[in-house]
1. Please compute mean count of other Cβ atoms within 10 Å over residues 21-28 for structures P, Q and give me the label with the greatest value.
2. When relative contact order in percent (Cα under 8 Å, 6 or more apart) is compared over structures P, Q, which one is greatest?
3. If we compute mean count of other Cβ atoms within 10 Å over residues 29-36 for structures P, Q, which one ends up with the highest value?
4. On distance in nm of label points 7 Å out along Cα→Cβ at positions 5 and 37, which of the structures labelled P, Q is highest?
5. Hey, semi-axes √(5λ) of the Cα gyration tensor in Å derived from one of P, Q reads 30, 12, 10; which structure?
6. Can you spot which of P, Q the value -16500 was calculated from, given it is helix-only ellipticity at 222 nm (-39500 (n - 2.57) for each DSSP H run of 4 or more, over all residues; to 500)?
Structure P
Amino acid sequence: MNSLVLDSETAKLPLEYLLRQLGNGGVEVKDSAGKIIAVILGPMDKEALTYAEANLDIDQHLDQVRQTLGRREGISTSQLLEKAALAAEEAAQE
């Protein structure tokens, strides 16, 4: 994905310039502080669209995501797989 920092010069670029960038993975438009203010993606780039939608949802619910992660209890995937392998070995021995 290409990045474009919006300033007095880039603000004058024609829309055609942005549309040509869609074939190269899209364009992130940033303000002068580096904050993303727009993402332009082609309609055929489903993976990028899905990723952008997920990121937008996370950004809109960031407090809720942080609270959920803070409550997270349980075991990791590797621990779960290890327990499953041990249980399978024990079952095979019976």
Structure Q
Amino acid sequence: MESLDKLKNEITDSFSKDNISQIRYSNLKDELSVLYQEIFMKKIDSMDDDKGVDPSLRLKLVREIRDAFSRQINELHYNILMNKITETEK
């Protein structure tokens, strides 16, 4: 996840320096959001495999997803992840 964070920062810096267009920047942000979503989906799926997961770990993951929404993932991916983690609680 750290490498994605670094890449996101580099993309943002390039955009702020007018090295990439608005359209390209938006496309790259969407691609990064997909990658972050895939990482979080794997974490959720691993919890799904272990029914005895400590509830505090679920809470920590929810907080990570919410934090990522404010910085890294778009609303569509946020909603998909939150629905998925809610399903694992059932």
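Just so you know, all these numbers are worked out from the coordinates, no wet-lab data involved. The structure presented is a predicted model; accordingly, all values stated were derived computationally and were not measured. Cβ atoms are built from the backbone, for glycine too; each structure is taken alone.
1. P
2. Going through P, Q one by one, relative contact order in percent (Cα under 8 Å, 6 or more apart) peaks for structure Q.
3. When mean count of other Cβ atoms within 10 Å over residues 29-36 is computed for each of P, Q, structure Q gives the biggest number.
4. Details: P: 1.4; Q: 2.2.
Largest calculated value belongs to Q.
5. On the way: P: 46, 18, 10; Q: 30, 12, 10.
Clearly, the read-out refers to Q.
6. This figure was derived from P.
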